[in-house]
Structure 1
């Protein structure tokens, strides 16, 4: 299981129609809501589908805030 938290910026395997492939995690649970960092579009995906489509974590919210 991959480790990610609210506020992480993730890269998806396929780009969004706006041309961006960076998304911010807005909600975690059985479903995961992500927001396109370019156009602001929000998409909700089941956790299993999200884990298949996610390529990597670009920036962790833990790194941004400095919390540990």
Structure 2
């Protein structure tokens, strides 16, 4: 993978916070804001501290996102 290339998002895969942020090209703090705002669904297995984000959730969020042009 070349520098600056975002990995493709597989709807059937689960991603760590770091992997999801890299796939979206955003920082971990921005990813946390998206999770806290309810834009991304997470799963956390019982007794496990780590969270996982479903690829389908990432793709759904992207489908609902509009691109705005700056003047």
Given a value of -4000 for helix-only ellipticity at 222 nm (-39500 (n - 2.57) for each DSSP H run of 4 or more, over all residues; to 500), point me to the structure among 1, 2 it was derived from.
1
Here semi-axes √(5λ) of the Cα gyration tensor in Å has been calculated and equals 21, 15, 12, so which of 1, 2 was it run on?
2
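Bear in mind these aren't lab numbers, they're just calculated from the coordinates by the rules spelled out. All values derive from a computational prediction rather than experimental measurement.
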